[in-house]
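In what follows, structures are represented as structure tokens.
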Structure 1
């Protein structure tokens, strides 16, 4: 049975400095992302593309989506498998290349989760669950580039 989930948000450009897009260098890339009943996200483009380095850019948010979706599936699967996770942090990286036509694409992402568990006997299983989490991750299943995983498992004393 397929269940459909619908998502809605609003992206509003806030970078009109008075003359709109009259010149490539005259407008800001700033924008706001609104989702009902959630905190506004202030966005821009990457500084390499004339963006504000203090705001989130689409590339950051794509990588964050990959990492957080994986983490949520991983925690779910660990709970079901009886693995007690007490801490999880991921230092994710991604590679995007610019193409000759001025566009670009991500070619890969690497998740580097550091997971703390309570039982040393569950270490191997805890590391194996990353593969299943990747298979189930909604975001990973929507992408056309590989996502690598280099997990580290720590045992609490």
Structure 2
């Protein structure tokens, strides 16, 4: 497996993973799939802002991706980011997310990031456990703040502090 920076040629695979998460999981709380133009604009925006988009390449294809971006738009939050890690359904439970997380955290440490926040649907035990393995700690639970698949969703916030200011 290779962890590397994503390129435009990876966008169809990233789109497939993203739309699968919309269709089949509560990892993304959107309910409408997006097109390639959406992912291209998202990717170009991340790159222009100097934010990482990483892919895990396995057997010549994209098995997962990870990124972080601004947590909230106010300037006081500029040293806090929110991370995202997604794995193709054919590659889940094969260590893809575990391979992406250290590089994503290293990129944050090398940048001017003080804190990484992860907002995870409260019943997603696998994602919560993944983040806890890398030192994130649970800091909040927001009950019934989302709605998808005909049910209310609770949001668990986890946080990893990287450096002191």
Structure 3
């Protein structure tokens, strides 16, 4: 998956990513790092990617995940599956995705309803403005607050 739509990110954004920066500085979060996952062509591999990512996170004893994707359409298959595989392992998960006017996933499950849209265009479309289609500080704060709330809620349900 990606930190944001890679088509409009600069290398400076990667080096100073607001989400990574915020997670790394938050005293309530034990930030474990970034997992970069590709988007395979075949459906069998799409499901394998989700299973392997979730198993890796489970092995790291991760409690919460903010997953993001930089695609739509066919990429929704592996993103939705990855969210589901993570959630099935009792790991709290929320997503970040450029949704805009498309507003629907190609495939949906119980975990896709916890995906935040970081569209900033009034028209709801990806623009050609560098940095406008990426996660900013406000998106990072919303994502952090969302995962903290989700982790608290999920932890109460497990008890």
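Coordinate-derived values only; no laboratory data. Please read these numbers as outputs of a predicted model, since none were measured by experiment. Cβ atoms are built from the backbone, for glycine too; each structure is taken alone.
Out of 1, 2, 3, choose the structure whose coordinates give volume of the Cα convex hull per residue in Å³, for residues 18-97 alone equal to 83 when calculated. It would help to have the intermediate numbers written out before the result.
On the way: 1: 141; 2: 118; 3: 83.
Of the options listed, only 3 reproduces it.
Name the one structure among 1, 2, 3 that Cα extents along the principal axes in Å of 46, 39, 25 was derived from. The partial results should precede the final answer.
Details: 1: 63, 36, 36; 2: 41, 38, 30; 3: 46, 39, 25.
Here the read-out was taken from 3.
Distance in nm of label points 7 Å out along Cα→Cβ at positions 50 and 106 was computed and gave 2.0; which structure, 1, 2, 3, did it come from? Write out the running numbers ahead of the final one.
Numbers: 1: 2.6; 2: 2.0; 3: 1.2.
It was calculated from structure 2.
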